[in-house]
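Each value in this text was obtained by applying a stated rule to the coordinates, not by laboratory testing. Every value quoted in this text rests on a predicted model; they were computed, and no experiment measured them. Cβ atoms are built from the backbone, for glycine too; each structure is taken alone.
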Structure I
Amino acid sequence: MQAKSISGNSVAEIRQRFEEARATGFRPTLAIIFLSVSLDIGQVCEVFDAEGIQIFGATTHGEFTESGISSGGAAILLLDLNPAYFTVLFSEFQGHNYRDTTQEIARKALEKFPHPAFLIAGSHLETDPEALLHGFQDMQGSEVNVYGGMAGDDFTFESQFVFTQGQSSERGIVALVLDEERLLIKGKATCGWKPMGTEKTVTRSEGNRVYTIENVSVLEMTRKYSGLENLTPDNPKISTEIATSFPLQLQREAGDPVMRPGLVVNWDDGSFLCSGSVPQGSKIRFSLPPDFDVVEKVIAGCKQMKEAEMPAADALVLFSCGGRLVSLGPMITEELEGVQQVWNVPMAGMFSNGELARATNGNLEMHNLTTCCVAIKEK
């Protein structure tokens, strides 16, 4: 399988880069498109649809290839994969039927391939990513390979989209189904945020809203330990600072912790609306602000995956949390370059609203502040 990455900040530039790639005799069958909401989804899709190329697409908080990060543009991975080895499925949610939706996607995938793996992207902030993962597990068991991310919208948090040929949705899912009998797919989700302090118990929570930790409001607990200044509603950046500098780490019985940053503060009761569920009675730890060790841990995780599971790859797809772009600043470029250099193959990726992958030594999880690296190789 051959792969090429292209990027562009306008439909015209995307078309030009695509024509330049095809001028070498390259004939892709699949386009993985990560796109700013400022670009017209239909016009971008038409560039590839006109050539019969299948599309897996999502809007982003920023996108990148091995050539660098863009904002307001597109990062596209083109693959000349045998069409018999993959299919793209698309579905819109009806109400909150997230689990039912992915059960049906998995059912259709099993009709085509005995051992399907999935790259997925979902849209809308209300969508429950964990329910999406549970639907796949219901149909294929706990060892099913699912990797992906939740769509972004250039940090406006208003409207996110997933799309394929002739279809896009603010409340839907797009799934790239891959035949594991013909393709090797391996993924690694790594966060790198270091924990601080001792384990503490969540004493009151409902779903993804955390009220108290050790019977103290999570806001007061954060005020006590974080060192964040101006922790008041008058600070317009306080939610971003809490989410990216002092996130919760939800401890798991098996596998690494998963990040649960507080996204919205309720100043009346001191609760946090977190990025995912935080069960009452669960154990958490707080995190230290990130430093370069965070970057080094992600790159080291990819090197470990290469040595243990994936010595060579044809292409890389990355789902990296938008919070990493905010909190790491220029270090994020070093991270992306370091990951790409592990295999030194074409790469495309997105800054997402949440990352979906198996936790190290654990279960499928919805992550945050995490980089999920997916390597693909034709057998």
Structure II
Amino acid sequence: MSMDIIGFFSAPTLVWAPKITAIYLLASRPWRQFDLVETFGSTLGQLYLMALITGLLFDGLLSSPIFWFVLSGFHFLWVLSAYAFADNHRYLEGYWCLSIAIALTVGPLASDFLALDARLLIGLCFFFSLLWKLLSSSYRDGSFFAFTLIFEKRFMLTALWLANLTPELQRSHREARRKLALGSPKAQNAPMTPRIRRASLFLAWWTISIEMLLSVLFFLPSPELQLWRVAGVVAFIFSIYFFVPVTAFGQILLLMMMVIVESPILRAGIFGLILFLFLVPTVAKLGQWLAFRRMGSLGRKNQGPQLRWTSRAEQRRLEKDGEASWRLIFPTVGLSLYPDPQWSNSLQRVLDIDRPFSWTELLETSAEIPREDLLELVGMLTKLKLLAPSKPHE
């Protein structure tokens, strides 16, 4: 089996690179990011999908430059239709499809052209990312990461481990942000601990440093730098994408790395990393869950009074609304909310409580709901007088 894989990657680049790229695009399905039914973008997505399936069924198409020019057209038209939503790496995918199309037209030098294009695309990607960070004062001074560590749930585990974030500190910042957004005359700055400042500066300058290193490594033409390039990209991916699980970005970088390196064994190893990255979102979700559990246990001593459902919340229920969505209904006040479908089990358990309950019990009952979303939901229900503090004798 291993020899078959190495044999596959021993072939000329344009024998296997188009096929791996098409499989990658089919697996990541870029058009899912903005796929509203009966829109131009949705139609493009369906055409894109049909083209990929057709190309994979008929091997000859994947070696046709016309096929890749058409696919590039679908990709960039979709990016244009989803301009406000498309992630940065979606542009990189389009440039890569266009590179394959052009490489298929240059004859004997096709493999060398594609390797050069892959190297320059990665180098330019990191260079422009680095340039933005260096030009941004809020990034250089750590403010960007300070905000992220406090408010961004994907960084919660990092915030606990590296910055020693506490529930009290997070609550004070959320309250300060809320007052500021409302224009409250009582708005004031929340405290910032030295450890959060140090952690924010470390994360900012680690990212700047590794992107600067990668820019240099990929712009220098020396073939002796191949192992260093692989090591740099792997270090970047494993230090960033376990916390910000943009799996497709890491995979497209590694796919282009496979074209740059010449060793079939190294190509096979990089391909294994591409497959491994499919597991990263699961690992990241586990880390977030552990962080939310930890934040809940840290904050139990100061979670406020018990809560109870009010008379306005009578006959409350959760109903299926279509194939993939749910509706939270409060008939007494004529209110319907549409929560995340993944929260349905937790919400149903909360709705079934007919007695006063503590904040700690609410956290344990609603484990599937991210803590910051739960806080927002409880705040909304309290403001609508569907939930209220419980009196001592209740």
Structure III
Amino acid sequence: MKEPIRIVYLFHIYQPHWQTREVLEDNYNKFYLPLLQVLETNPNYKITLNISASLTEQLVRENKIDFFDRVKALAKKGQIELVGSAAYHPVLPLIPEEEVIRQIKLNDEINSKYFGEEWRRKGFFIPELAYSQEVSKVIKSLGFDWISIDQTAVGENIDWNNLYIDKSSGIKLLINNRVFYTPDEHKFSHNKYNVLISDGENQINKDENDIDWSMYLKKTEPDSEYIYLTGSEYLDEVKENKLEIETEKSNWQLRKEEKEVNSYYHLWKNDSEPIHKMLWDLLYEVMKIVNENSEDKNFNLARTELDKSLASCTWWWVDGRIYGYDPTAIELGAHAMVNSIRSLMDLDKETRIKIEKLYSELLFKVWERHWQNFNKK
């Protein structure tokens, strides 16, 4: 009898803090609820799930309390393994270590409030799979057992029958297989273990009878040739074949030409992209000012706005190669930065003007490019 193929899914669901109610509702109905329905009606299915605290807060705001109850019930049955992350989805290697720690602790604080005793978080989802050895060490120090990374961080010659340990930090690695699926053949690879890490919002409900998670998961009968494992279950199964491995900076959309010029986080920090530079300049100034004003009456409000402003989407929409250039998304992200400064009560006039000037110059550049692009069409 043919040995079943083991399938390990880590789905990451997230919305930036500024997301509209319409888009949130659309994603809720197209993926979040169908995902739970598939799991509830197929007890042989298991997934690992990251729900960013940014999304948690929005679902609470929209009174989607039933969602949390259903996730907790599935987690109790062992069909969902919840993992930790950074609250507002920052690119962790590009922010100071103290901000990395703050984001991870905020994520724990917010999600543990709504997932209760099911919030056990042995694993960690790195936003954008943006990995560095320094970030790995911080995550390990905060008590996580394993982290998710892209195959580009460890090379092509990976055997998923092995348990790989990050040599720099000593943490276990859940490695995304970039050649997990062969679309032309409409079947999984022939590896015994197949690991897929994906944005949940990329998986859509194709029709009322079948959920097609980007062709990765088709409905199967209980006697399927597939066995589904959570991330921790998989790592436990392969623990006897333990190997330490060298790692490199990476992200899950890293391209060969970017790696060749050491631009490992190109979608968020392209040195030849002026808007990226303006965004980082503004953020670092805001970060410095807010953290220097911890005695301000409105410090907590300013700090919350700063936390939210770290969302990677703000920089991602500048690049424009995947879904196009989006000036509105960029402006919404930058607005959280300037709003953080506007929230402070006791800040001097000169500092306020300095930030407002940086913000105004950024917006001019953002919309100037938009209209230049528009005129080319």
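Some points to look at:
- Top of I, II, III by volume of the Cα convex hull per residue in Å³, largest first: II
- Origin of the value 4.7, where distance in nm of label points 7 Å out along Cα→Cβ at positions 50 and 170 was derived from one of I, II, III: II
- Value 3.1, calculated as distance in nm of label points 7 Å out along Cα→Cβ at positions 18 and 354, assigned to which of I, II, III: I
- Computed 3.6 for distance in nm of label points 7 Å out along Cα→Cβ at positions 58 and 346 - originating structure among I, II, III: III
- With helix-only ellipticity at 222 nm (-39500 (n - 2.57) for each DSSP H run of 4 or more, over all residues; to 500) derived as -13000, matching label from I, II, III: III
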